[in-house]
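Take a look at these structures.
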Structure P
Amino acid sequence: MKISEILKNKKVTLSFEIFPPKKQEAFESVKQTALTLSALKPDFISITYGAGGSTQSNTSDLAKTVQDSGTVSLAHLTCVRSSKESLLQTIQLLKQKKIENVLALRGDLPKDAFEGENLFPSGLFHASDLTELLKEHDFCVGGACYPEGHPESTNRDADIQNLKHKVESGVDFLTTQMIFDNDMLYSFLYRLQSAGIHVPVIAGIMPVTSASQVSRMVDLSNAYIPRKLLSFCDRFRHDNEAMKQAGIAYATDQIIDLISNGVRGIHIYTMNKPEIAEAIVKNIDSIIKAVNRREN
């Protein structure tokens, strides 16, 4: 099933994200993680794509595992360091495995790039270019967005215009990078509406279960870290169980507030920790069901 159809039929969706292993010997462990998450009955599970396509085959294999378990899958695909031929091969592989949904990404610029290297041999320089190619092959296409501005954008207005171009290229829905302050998302949604961007926006939530995650998250997503989150990270940084419980509680509070304010979907960046996702689902399952039941 296409995620665009799910979003049409449900007021609130819940989804998870996992990442493939870098080493093949870890594949079975991540496969079990995918199956455990699928048993929680999310609306879909997304599978990331390694830098430069380093986990390409594992991405499609995990997507098929998720699909075969009865859960809709969303395979990530990037255009950095990919030839047109390799992209078309991946597209055919996904179609053979009956994957209908792809998250189109430019991809992070590789740190080992050398001067003069052609990072985009396919001629597809942006996620919008990849989106057009995917729509030619009848995929439902998702796009990424940064509520606080893409780290490479000159300013927020330019970022919104780039995002509008991505949507006009055929993106069916958007998923935000991790957010820790809901007000940042609400402001972003207002700016999208003002710019004429009306596709569904799914909020990305990252449960903070270790203090060391915080600086890494800022680098990845340009996210603002509220004082409340910094306080419990500082207070419980040396107590793993306390950090885990505080992180689950913080993420739960975020999600309840988002749903209460009409956000269309919740996407949990699980970091391949199904027990964290399971704890959050236990906290919000009845809330999501109640909203969907009332709207129907």
Structure Q
Amino acid sequence: MPLSSRGSLQAHSLVKRYRHAVAVDDLSFDVTAGIVTGFLGPNGAGKSTTLRMFLGLDKPTSGAATVDGRRLEELRHPMRVIGAMLDARAVHPRRTAADHLRAVARAGGMPRSRVSEMLELVGLDAVADRAAGEFSLGMRQRLGIATALIGDPGIVIFDEPLNGLDPEGIRWARSLMRDLAGQGRTVLFSSHLMSEMELTADHLIVIHRGRLLADQSVPELIAAETSERVRVRAPDRHGLLDALARAGVTAAVDADGRTDSLTVSGATSDDVGRIAAAGGFEVSELTLVRDSLEDAFLAMTTDPKAA
């Protein structure tokens, strides 16, 4: 698929108020090309409002949401610069997939050949003449992705693109987003599937109550918000526990209930292995345990007062 343009997204001190509620509160960040950027936040954090402001669907109370430094209304051919899927249901149910894409292509001044290209790309070429109202949610997601890409934009935004997809479809969507970024495009997507976000995203923007919590790579965020531990299993658990204590290493009986398992903090697996070997202790497991992105996300966004 040819690339018509590169681009980036910028939030400049964005504020969006609805009467007495503040949906987005002084939010600033950049989304750069060539990587997949994940957009995270609890329900009601302001993610969808922020995306709508990038697309000109909501007007900021103050600040600006720009595409390559310009507001969307200033772009001469916006479909060729930015494409988005915010709601896969936003298709007339009686219109066929092919007719829907033809109408979008015509509105954006794109050649009709793009319709067949996009249907093939998203795997809907065999059902191109079926009405969208007959589609499953996963098929509508694919049609929404095709709609976002039909203008060959340098910037793509996907809001919950994995909803309704089966495991094969999720793997396909993950590969597609990484391929788009590999072509030099700017890719921003939101998802509540933390495991998929951890597999797909290179960089994360996390917001909560409309404010920015994090703007960093996935490994950096996990490392900053969680800890690493070592799980060790030994038949002589008590002897190893004493040896670790003498070496100044903190260890505790593992909470999983295993009678021969310990959790060690503040030491590497190599450290634990050396202490066990020096004391002549048999070890049946020595595993570095890392917290997940889900653990990091919950640590950042859970209100301790509500816990």
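FYI, it's all coordinate maths here, none of it is from the lab. Bear in mind that the values here come from a model prediction, so they are computed numbers and not experimental data. Cβ atoms are built from the backbone, for glycine too; each structure is taken alone.
Taking distance in nm of label points 7 Å out along Cα→Cβ at positions 87 and 223 as the criterion, the top structure among P, Q is Q, with the largest value. Structures P, Q were shown, and distance in nm of label points 7 Å out along Cα→Cβ at positions 63 and 103 at 3.4 was computed from Q.
I have -15500 for helix-only ellipticity at 222 nm (-39500 (n - 2.57) for each DSSP H run of 4 or more, over all residues; to 500), calculated from one of the structures P, Q. Which structure is it? Each step should come with its number before you reach the end.
Values: P: -15500; Q: -10000.
Computed on structure P.
Structures compared: P, Q; top value of mean projected area of the Cα convex hull in nm², i.e. the largest, recorded for Q.
Here FRET efficiency 1/(1 + (r/R0)^6) of positions 191 and 207 (r between Cβ atoms, R0 = 30 Å, to 0.05) was calculated and came to 1.00; which of the structures P, Q was it taken from? List each step's numbers first, then the result.
Details: P: 0.70; Q: 1.00.
Traced to structure Q.
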